[in-house]
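Quick heads-up: structures coming right below.
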Structure I
């Protein structure tokens, strides 16, 4: 039986910042993680940890992009309330001035935004153990709608397991089938 620890992405493959960091620090760590390893980071989020490497939060990349945009939070709230179609999203982007170069100069906003102000706090449904079977983790993600789970070994953060990791395993397993 394959265990989560065999397929997960370790901390060296994931952007990690301390809970006193800014959005600027988080973006720099995303760049470091993307540049490292085989093909760079597969992580869908920046992990936020305390001094003891315990998870205090996370920032998914979609939320990171919105946080860099002027009035991105207001746009996100508007989109959530409305369930917007692609044309309606384009109108909202135009209304907030985000169609052209809103992300061309993110430095000031990134440097002023504390990570704590935009991070999400993971609930128990976002955490799994390193010894859990890959089947359990995969079905938990599929049924909860989460793309990834944080992997703990006891109380210590070890990495994340993502649907991308699971799909790699499924592809390898199916390729080995002799039908």
Structure II
């Protein structure tokens, strides 16, 4: 047994000594200039402030009557999107909604009943389930975008509580 271990140890030493010269680096005369590379990621930093009750809340609505979110007023929208100074890339602020407002039983009404605008009392653009640009922001700008929301429940909508999802996002792609 000792002869086998000694033989294996001797074989390992011989193998290491024959491979070591092949792994050795050839010395390079100094000075030597090397190229340094780095891939810097873009940073998009946005803060969303939701005023009033969490989420968009339109309270009690009468079909056919336009109502605003309970947390918005003339000074600020339902939400404020702030593109932060640490943003290093031009970006696009976007909004999209779920397919429909879903209510009791099988009742629903389209997400397009919900509108948004960037000015208090201004004309609204319908929220759709495809993201659309709210604003384009250059990386050098710290920008605040106020978003007001209004809802007009369609006529003949059954009574009950309806919910939908609204997603705000930021992207470097238009």
Structure III
């Protein structure tokens, strides 16, 4: 086992070396290509970390693409709305389930975008569970980003009903 780990580590070192020298690298699964982002103005082409960014494009090889198409199933859990706030997933931290079941008196992880409760201390804002046959998770907030609040609160509703048990 130690030999396999050593070979993989040496392979990673060689890949890093070639990528940092500006070469592209392909292994059995991915093709890696270094790329510089930013504006290059004039004849003085010098990398400036304040103006330029080094990044890497990674694409699947044909072999990996065929394997993914044959062996991987995709389940769409949520479609993000353009630029809007949303609740994408609720995870019961006791069971790690995301199927809508929640543990009584347990903790939940609520994931999404722009779901911060802001401003602090304003009445009517927060996380709410609306009871019917099942529970509906709602977040009421004025949060847009770190510098901006909405004039009026908005309500975000998680699409999957939650059930205790």
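Comparing structures I, II, III by percent of Cα pairs over 21 Å apart, which one has the largest value?
Numbers: I: 55; II: 63; III: 69.
When percent of Cα pairs over 21 Å apart is calculated for I, II, III, structure III comes out on top.
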Given a value of 30 for relative contact order in percent (Cα under 8 Å, 6 or more apart), calculated from one of I, II, III, which structure does it belong to?
I
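Quick note: the coordinates plus some simple rules give every number you see, no bench work behind them. Note that the structure is a prediction, hence the values are computed from the model and not measured.
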